[in-house]
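Alright, structures below, take your time with them.
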Structure P
């Protein structure tokens, strides 16, 4: 597998990708669509043996493992076991967010995955929490979950930059999709100033929010 990744790597893309992900120096430079194509191929083969023996020396090796987990066809408890084994390998926002968006089995197992996510949201580890938060924003910003999502986001207390950015991002998506309950939340919350103001900023950057509303949101900024 490592040889295949080396063959797919591009030096120019390596420089580009590495610049986007701070503190990571093990990027080969394989484009994500090529990794997804490879993941689908592995998932149709002996994926269990692959995951059992997969190496994690390079960024793309870790990314590929996460993508394979999102592609496999097995029962929910089996997938969640592999998911739980993978989460500790996450050490950057890119692997985290790509992994989360690939876990589409969540859509047909909403309540089970919701329960699975709770310990991650209570963790003290930056990327455990980001995993939980990004899963919420990818799959749970729906009418039946919005109140619970806002409550969970408000309960996240961690000084990690990538946690705060994820919470701000999630709150902004909540506002875009459900402005009334989210506005009420923004008026009464326990977010730290950085996360709160960043959430407001992200709301005002959305093309789905009109100019008048953006002015109102800007006026809510904490000084």
Structure Q
């Protein structure tokens, strides 16, 4: 999922708007809800969105969550080449990778959504941390379950993911062959009441999606 240096953000697709839970003034990525199904919805996230990714080898979800939040918070607090403070956005993405062997560390990517005020990749402050990079994903379709509250752990997310995959298959849709799994958190770690989380998985374009 490479980024193009200096490329301007693509214009938001027709019909794109805020998607996901009500986060008040917190900026979240624009997307288009393609269709709502029983237990989930499919969203289209077009090109032009950018994320600051932090990569870790972690032995647990909890460890990756702590490391990722610390890295992303450092980045938006000025640990970038412009020493610029960047406003908080949502969601924070957590994407589990693969283990090299049973019991070994798992590769995780924890990401901060880059605010839309940065018009192009060249405008985005570059992270100083060696394990961080700016990503500009291609257009994707994501099946989304949630939002749900509380303080979910990895088993809770895995249960939500299992139910989501079953619902996707029951709806006649296909999980993408190279699908990313995303645990999306919209709430601060310090928020106790009214928390919002979702689970995303990449799917092939549904029949109702525009070409």
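Bear in mind that the values in this text are calculations on the coordinates, not laboratory data. Bear in mind the structure is a predicted one, so any value in this text is a computation, not a measurement. Cβ atoms are built from the backbone, for glycine too; each structure is taken alone.
Which one of P, Q has mean projected area of the Cα convex hull in nm², as calculated from the coordinates, equal to 13.0?
P
Matching task: 0.80 is the computed value of FRET efficiency 1/(1 + (r/R0)^6) of positions 19 and 123 (r between Cβ atoms, R0 = 30 Å, to 0.05). Pick the structure from P, Q.
Q
If helix-only ellipticity at 222 nm (-39500 (n - 2.57) for each DSSP H run of 4 or more, over all residues; to 500) is calculated from each of P, Q, which structure is the one that comes out at -5000?
Q
Which of P, Q yields 13.8 for mean count of other Cβ atoms within 10 Å over residues 107-114, as computed?
Value 13.8 for mean count of other Cβ atoms within 10 Å over residues 107-114 corresponds to P out of P, Q.
Work out the source of 25 here, i.e. which of P, Q gives that when relative contact order in percent (Cα under 8 Å, 6 or more apart) is computed.
That value comes from structure Q.
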